[in-house]
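Chemist: Listed next: structures, encoded as structure tokens.
Where a number appears in this text, it was derived from the coordinates with a stated rule and is not lab data. What you see is a predicted model; the values in this text were computed from it and never measured.
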Structure 1
Amino acid sequence: MLQWLFSVAIFLSAFLLFFVQPVLAKYIVPQFGGSSFVWITSLLFFQVALLLGYFYAYLLTKFFTEKNQAIIHFIVILISFYFIPIHLEPHLSVESIWPPLSVLSILTSSILLPFMVLSASSPLLQHWYCTLKQTPYPYFYYSISNAGSLLGLLGYPLLLEPFIGTQKQSLLCSVIYIFYAILCALCLYQLRSSNTKPRLETEQPISTSFTLLAKWLILAFLTSALLLSTTQFLTQNVINVPLIWILPLAVYLISFITTFATPKGYEREFWVPIFAVFILLILKNIYLLTLNGIQIVIFLLGLFYSACIICHGELVRAKPAQKNLTLFYLYIALGSVLGGLFANGLSLLLDNWWNLYLPLIIINLIIIVISCHLYQQNKKIKVLVISIFCLITLIVFLLVIWADTFPKDKKLILQHRNLYGLLRVYDMQTESGFPYRMLLHGTVMHGLEYLEPEKQLWPTTYYGPNSGAGLAIQYLSQTLDEPLQIAVVGLGTGAIASLTNPKDEITFYEIDPDIAKIARQHFHFLSKSPAKSAVVLGDARIQMAKASQAVPRPQYDIIIIDAFNGDAIPFHLITKEAMILYSELLKPQGIIVFHTSNSFINLMPITSALAHHLNCRHFWIESQANFLPNIVYSTWAMISCNPGFADWLHRQRGFTISPHNTVKPLLWTDDENSILPILRIK
């Protein structure tokens, strides 16, 4: 009975600890434009809170008797109920301070103490159980803890998010916390009422020397740095949604479960070559510039998992005796925080993906050292081959990264990392010999401009005359006797401005100030556009809400949603509430256009439902590629209550109108917007 009580309490505390993380981050992310840095910053906060919880557990077990520990922890749990039910304070999101600090301030004021209590539960409950009843392998409970964490993580996007909204999710977390507190109180009662005796050590203690402490710290540091850099890469280059948030963290936890469940859960001679193989697969994608799609997700997660198995397996080999249990967890948490700070800091200090590359290089070097040491011990040919293979892998790694950093087939004009991703501007040539300039945001092209002055206003990439943006501008230019007022969410290079006419006015809403600088300093769409252009910095929802309260209120003929995080529109720009805001700023005969090109989600059910909500017509446009002016295939959703637009649109050529009545409409709201029903895998 005692074992079950402690096991369930450990499992539930870990479940809630990781269940609450995506709940809180998703609640916050719309306030910051749906940007991926919100989840990365949240991860860093949770790592720091975990460290504080482990430090609290360490101090409690080191300086107080077991019965006093029970009293103190019970009082801390009671104090934590001040923050229950969980309620985030959106007014703390102050635009004048650095956005990550704003995220940290919201989380600290709302959830820090309950999160610390949950963080301390696993080491404390394990320590107390070992006090009450000796166990030969206490780290089994660490696996129980990580299993609860994994279920909490996976349960959110798969079992919770598709069915209940954000507000109810927060309430559910509060109810589970109360249940956890009751279980914890029962465990404390058992500890308080027992006659504890000094524990007998059943294993040979390992001295906690400086070398051992450094080993714990470095191994935890490396996997944490990889966790954040892998997550950052996927959210900035693939798609920024909770399902992608939790995948690297789930892999991280599975590696802990696998290695800590049993002392023999890690085999060096198996996992070392697996790690090297995944390195080579990733390098192939880097060399071929295919760093998007499901393949890169699988390869990167496979590489991350093998790296975690190696590092966490080495941690298990260096585990201490039971009396140093809380110290061991404290150093793991400290290494995790340092790894998180490293990954976040390096991503802003250095260009390219060095916060991902450097931990991989260090792990590769550690593997080579371990393999050479093993060969000296057993003289196995297999170990020698593995050592040579890892050395070759490291050399190839460095050569490919060098080639990616200094490419020969294109000229790097600018490279810059900021909170929103990696920005690169290249000068290249088409197969026909036309020189052009291209903007890449991560791995996604955000615009292209020909360098010859007479071609600089040629429509390119997604923004041809037969794109959704081009068709809307053409129609209203032909039917209205006045210049157009156009709003565009997402700037890129400003290529949509090339589709405008003299005396039109076009306003771009852009969250990334560096994009605005690049568009004006390195491209000419804004400066040479026939229309008068303006750029409003900040999240489009927030800035448009301010505009809707202004006197006079701006009224647009066309609103174009062309913002992307990774490979898809941020979800808060395509909800019912967002659509109501757009309609307030749209003229009665106006058109709302969504750029829907992406690889992972089918937005047709969403845009169809939005049109139905406004009682308007919905058109799904597939614009065909034209390689001479560098027009690429793209998809667009167009929504309008203009009665003449449908007839005009069907008379045009150069694109396809896809039927949308074959899909079931799905109305997203700010509170309910799961990606799972519309997910597609290519």
Structure 2
Amino acid sequence: MQDGRRLCYKTDMKFSHRIHKMHCGTAGAFFAFLLLLLATSVTTHAGDVTIEGRVFTESGPLSDALVSAHRSYSDLQRKVQPAATAKTDKDGVYQLHIPPGSYHFTATGESGSRKFFAYHGSNPISVDKENFWLALLATATDSPPVYVDGSPGVQGRITYKGKPLEGAYLALYKPESKTFKGLGVKTESIGADGRFRLQVEPGNYVVTARKIVTGKGNRPLQKGDLYCYYSQNPLEVKADLTAQIEFSCYPKIDRNDFVATPPVKSDAIKTVAELSATSKSGIRGKVTDANNRPLAGMSVLAYRLTSPVFQMYHVYHGSEFSAETDERGNFLIPIDTDGDYGVVARDTLGDGPHRGELYGLYQGNVRHAVTFKQGELVGNINIIAGKVMDVPAQGKERVQSETIVGTPAGTPVILDDTVITQDTVWQGEIIIQGVISVKRGATLTIRPGTVVRFKKIDRDQNDVGDGEILVEGRLIARGNADNKIVFTSAQEKPAANDWSYLQFLAANRGNIIENCRFEYAFAGVMIHYADVRISDSVFQHNNRGIHYNTADLNVDHCSFIDNRIGIRFMRLEGNVLIANNDISRNDIGVLFVRQHVNAVDFDLLNRGKEMPRFEGNNIFANRTYNFSLGEGQERDITVAGNWWGSIKRETIAELMYDRSKDNSLSKILYEPFLPEPVRNAGARGLRPSATGQATTGGTRP
């Protein structure tokens, strides 16, 4: 070496981006080092991606830790040979060479007498073509569960740096889930003391927890948020036993908050978070209100669609694919898996939207679907969002031109899957062979005497026709006594379930149904998070006449006859009045069910206080029960002031299904009841039978 110095420079073959100076001592020592390097080098193949990183505990770098990359969570839990492994050096630094793919990254090691474990919260991580840096933050290996007598479930405590974690939520997943993100099988808030307790069915679960440090609780984890993974996962929940566990957390993308250690990473290599943030692959778009004003801070979620038809499931659940809109309403959702994705913008995680929530589905097609292929950027996915069940501002309505479809006595118009984007009028005969979606801001008006027939098309093979009118804008269907509007089957031999429903989903306000007839549907009218008025209409030969969830709903002078269920409802949220109706000759007149959706703090969902008012109805002569509570229903329901077909309490009680027949249920409070039938109940203009029921005099217009 020049100047007689024994100072040599090398490019570290193990950490190619780091340039180190090494004092070479003697030539023998240098060659000994080379031999050692060759002996410990990792076998690489053309096309492999280099992943470098560091493993930390709260005390500093974890040396001699084993970093593993498994191809699936199943491989991880079954202890299958990893796709690649590496040991950390004295600075906790490691290097892996693996082919492109999707991997679960973990680390195990010891420091002193303590064992440590790390599971990266972004697992599974997609490895493409670019090298990256991946830090793993290890916490003390958790103790196995302790089982105590009790109902099947899990209880325990969550900590961060030894202190109870407040304001977090716990989520349980099935081990076969692709990711452990979004809402779990059950998701519950954690108490101020870091403690939790929840009941679940016996089985195996992956237990995680999260804390959103700032902002809304439904957004993806960001820098500084906490992620927690129970290192003894999957946890077995046993019958008649409660599992007791305790585990701890680490901060997402914020190593400095976890441990203060001088960095060694070069700026030339990106972290996995930086790669994701600069990804040009995913779904891009904008969220605005009806006046085209951008909506900032909205969560936009992309759901992997598994059915050829839209599923209400996607309205309730979270997703691992999500983003938040910026001040201009723009968003980019990074996605790494081919498929069709439903896209929704909202500001609450889990459960259906509630009154006042900003909410909107992508309405570019009737499935709300965006088709994505890996490596692509799908743009211009724009969403109009509005407040659910909100009272509209006073002022003149926007006037726009109308599109007229059909003629009063002309050839039937056949409609396939269609998104109605501007005000439209239907008249004459309309035949639907698909799904009609009324976009937010548009109004569909149906004129008196119009007949809407649905061909039975069953794309998802569930024995229910997929024909549907989905209203996210507004619908006005005003028939009259002489010219009712009819929604029916187009089949030669019609039957219940030939078509799905007329559905209102977080629709604009002012929906009106008057003098209409609904027959042969799964549900004549389905209402979720919308305002609808229904009067003088007949529901006959359906699986369900009306099905509603959260709603502002007025049902007046309607007849529910020969359905499997006349009216089915859940949730006590919204102003609901059901009065002057005839509900008879159904299998079940009215069914009140407990909500069965997934949400944070699911057990609190049945705590609504806005009781529906059932007043002045004739609810009698139904074949199984006049009024029934669904499985697990724990809310008493008051339905006094109706005629139940008798003045004898024991006769009335016989056709009520509640605690009197199942101790696990609540009670139907039907007293005081009316001593005689309500005159003129049911759809006006129908001929009443001798028993006080209304008859339609036929099912065709």
Structure 3
Amino acid sequence: MTPTLPASPLDDIGFDTLFDAAPAPCLVLSLQLTILAANAAYLAVAGRDRASIVGLNIFEAFPDNPDDPHADGVANLRASLQRVLATGQPDKMAAMRYDVAPEPGGANFLPRYWRSVNTPVLAADGAVRCIIQSVEEMTAAFLTRGRGMREVLSNLTDVLRDLKTPEDIGYQAAAILGDALGTSRVGFGTIDTVRDTLHVVRDWCADGVETLAGQTEFRHYGHFIDDLKLGKLIVIGDVDHDSRTAQAAAALRGRSAGAFVNVPVVEHGALVAVLFVNNAATRDWSVEELLLIKEVAARIRTASERLRVTAALRESEARFRIITEAMPQMVWSNLPDGYNDYHNEQWHGFTGAPRNATDGHRWSEMFHPDDRARAWELWQHCLRTGDTYEIEYRLRHHSGAYRWVLGRALPLRDDDGRITRWLGTCTDIDNQKRAEETLREANGRKDEFLAMLAHELRNPLAPISSAAQILLLTHTNPDSVQRAGEVILRQVRHLTGLVDDLLDVSRVTHGMIGIDRQPLDLRDVLHHAVEQAQPTIDARQHRLVLDLAPGATLVLGDRLRLVQVVVNLLNNAAKYTPPGGAITLALAVADGQARIEVTDTGTGIEPALLPHVFDLFIQAKRTPDRQQGGLGLGLALVQRIAALHDGSVRAFSDGAGLGSRFVITLPVLSVLPGADTAG
């Protein structure tokens, strides 16, 4: 029979009252690490009320400081709680930094330092029912005793600022830390987790202490490497009494490591390096010392990473500039907001703008005024949407002229898809644009020519057809037959002339025309030309004036072709001069050149047409009835035949309605070929 225990005077008080009155800050956690209860002392040091934390996971209620990349409070506390759940034994944590936001969910975290003990509450069968966490808030004490540490860290900051290699960073930090702690050896080395080896380039050693520079096998000195691989801080005050090092204690003491601290450096979940602090004798590492060691490790890592990033950026920038300076295009780079920060040398050579003169948004000032608004509007659209920028615009050349360029830019994005930079090029396409315009104009002239050709070929067909019908109907009437025959003959000659012009242009263009150059007198050439052109001139009731130089004017040329040239010019003058006009044909010699001039009082030539009058298929505007006729081939033939005679032809006109003047120059013969020049 089980005796009945007397009632306790605490029964009437209740657990909740006792728990809340406890002076030590405590909270109760479930097996899922949910906060079940927190006493008044805990709420006071944490700066929270029950409603803001009870019912939350402890790491949700107290997360790591997101602005501290080295924050490890959550990881350390989680590891301790998991050990309690796995072993059913209390776990005493070393003092650590664990920042806390004053407001639940707040973004402003304050530095806090804590020491905690996590104790399991066991059921009758030994299973863990819950965990009681008791904490000791140490911030004030740590900050008071941390003045020396701040001086060490301040000195470390000054030294690391100007170092240029990761090896120098590791050694100088080790020297500062070793001197501050008075230890035997401090170093920073990389780890090969496959071979379980440590590689050290240079470490700091006290007088008489052997260096660990080179390669060291961890397994020769215990199995604490296993905890390092898990990212755990290794703190051993006496190698003889720690299960991880006891069997290798003698070897460790022989390397001046009777006590040591190892801070793992983990990247992407893998152990890559370690900061080691060795002390020859046993040592009870203080909270402040451990915090200092961890902070130095973090700063070594940060400084080394910053150095690597800076070097990588510098190398990338150098490669970028080498590539862009070697490119034939103008290359430019803009920040995500469109602010320009780079132009290559080709840009400055093209525009003539001094360096930095077009930085920022001033590059748009180089655009043609008519293109700026259009280019700027598209650029702003691309900045908003991330679309590819592609546009043709005119850019001011260093000569002062504007040239067409093709502008293209693509956004460069980071792994999250955010635009980090715009990279663009400008390609000079002015010659291409002008060639395209020339091709368009030539294509237009070809179409106009085909239309004219069809019309000119069709015109003679009507009278030929009518004459043929007359022949059929009145073949017994000699007069009618004669008139019909004359019509047919005249129109056939016209068609033959059109075809001959086409054949001549084709032969000249392809270099197939034959020139029979003989000494001849230009006066004879001009008289023959007048005879051929006189019917056209008379039909238009023009007055022809001849002004020929006295005496023979000898040139080396093809009589038929030169006559053709002058006839073309006289017919052209007659066609484009209103009835009753005047045409002058002049011949003069000066400076070894014969000058043939054909001047008229006709419709003149528009300024825009003047540079193109010798192009194929070019004609002045026709009257509605197309009374001038022709295919626009005459002047093109004139120019090409003159060139075959080592001469040239030029056109002059003061504008529409002011007449025109054509001047042919040919070299004169000073001595007849084959003449005896002996004195």
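Chemist: Taking helix-only ellipticity at 222 nm (-39500 (n - 2.57) for each DSSP H run of 4 or more, over all residues; to 500) from the coordinates of each of 1, 2, 3, which one would give -18500?
Modeler: 1
Chemist: Another question, then. When mean projected area of the Cα convex hull in nm² is calculated for each of the structures 1, 2, 3, which structure yields the highest value?
Modeler: The maximum falls on structure 3.
Chemist: Quick check on the output: -0.56 is log10 I(q)/I(0) by the Debye sum over Cα atoms at q = 0.09 Å⁻¹, for residues 233-464 alone, derived from one of 1, 2, 3. Which one produced it?
Modeler: Source structure: 2.
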